[in-house]
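Structures given as structure tokens follow.
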Structure P
Amino acid sequence: MSYLDNPNAIEGTTLFDGNMARKGYGLNKMCFSLNNAEGRAAFSADEMAYCDKFNLTEAQKQAIADRDVLKLIEEGGSIYYLAKFVGMLGLNMQDIGAIQTGVTLEEFNQKLHNPGS
């Protein structure tokens, strides 16, 4: 059996499939809009109104307010689009990797430089 047959086969991993893409459509569209200065300014001015513009669910809006990247992934967020949101928080993909794996940024970077350690 492959992990595609059992989305829970890899503990702690959220499989981004068609169902998750549909679930996170508004969230991912909102995050993509943060590519331009107008979107970032509108988001910064009133985060929840901006979320409403993209029809985010209450759970997605709460995760945005809480800056809970793992919850955003569970709520259908694609890491590639969420990178736009976390960039506004001053974070990068390595920060997200550390959050996802439950280690510090330094520990995560050490694993990148010394795989298997």
Structure Q
Amino acid sequence: MLRIQTTSAETGIRLAVNGDLDVSGAPEFRACLRQVLGTYGPGHVEVDLAGVGFLDCAGARSLLWADARVREWGGAVTFAQPVPQVVRLLRLLGFDAVLSIRTTSHVPLPEPTAEARPRPN
């Protein structure tokens, strides 16, 4: 079951998505975004994905769709705080190259320096 909570502020609209964004949840997500754009008009939209535990290809395509619709309205969209498995799918599909994704907990580890590597005996 998908739950979407919408809040508005001076800086834009925030959609907090909770549940599975899959083939059954994608139409609900799209309908919610249409309603938000019709009510609040263009601007910045943040889609908080922290509560999405599962994303399939239909859900991922709905994120591309959302990005295109918000841009058509003259706004911008950011997909915030996706869990690692969601980030992984978006990267595998190459969607991370076209979507604005903001992670907070996924920080790549620095490469070890030559001094930090163990020396053979």
Structure R
Amino acid sequence: MQDFKSLKVWEKAHGLTLEIYRYTKDFPKEELYSLTNQLRRAASSVPANIAEGCGKQTKADFANFLNIALGSANETEYFLILSRDLNYINQDNFNTLSKEANDVKAMLINLITKVRA
């Protein structure tokens, strides 16, 4: 279909994933196989699904993978809320990451609409 690296939404989602990896390295060690892992997997699933969708042959398949990416972006947002509420990230860092996640979600919704048109 197209080169995923040329999509601004993939670039933004990849950047958010990198930021989340940086922030979660300071999470408590007992969270390594639970919240840390879940947040990282949810975040990395967003650009991964965008990339996978770009390799599909039809627009419908591409839109389906974008929808999966959108679900992962929502999951990421929840895990950020949980991380804040457990005091693993402060309010300022939460605000930054949450804004980035919401920007990715808006971009995904816009792209899904265009692909389905």
message: Given a value of 3.5 for distance in nm of label points 7 Å out along Cα→Cβ at positions 20 and 76, calculated from one of P, Q, R, which structure does it belong to?
response: Q
message: Suppose helix-only ellipticity at 222 nm (-39500 (n - 2.57) for each DSSP H run of 4 or more, over all residues; to 500) works out to -27000; of P, Q, R, which structure was it derived from?
response: R
task: Assuming 1.26 is Cα Rg over 2.2 N^0.38 Å as calculated from a single structure, say which of P, Q, R it is.
output: Q
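No value in this document is a laboratory result; all are computed from the given coordinates. Every value quoted in this text rests on a predicted model; they were computed, and no experiment measured them. Cβ atoms are built from the backbone, for glycine too; each structure is taken alone.
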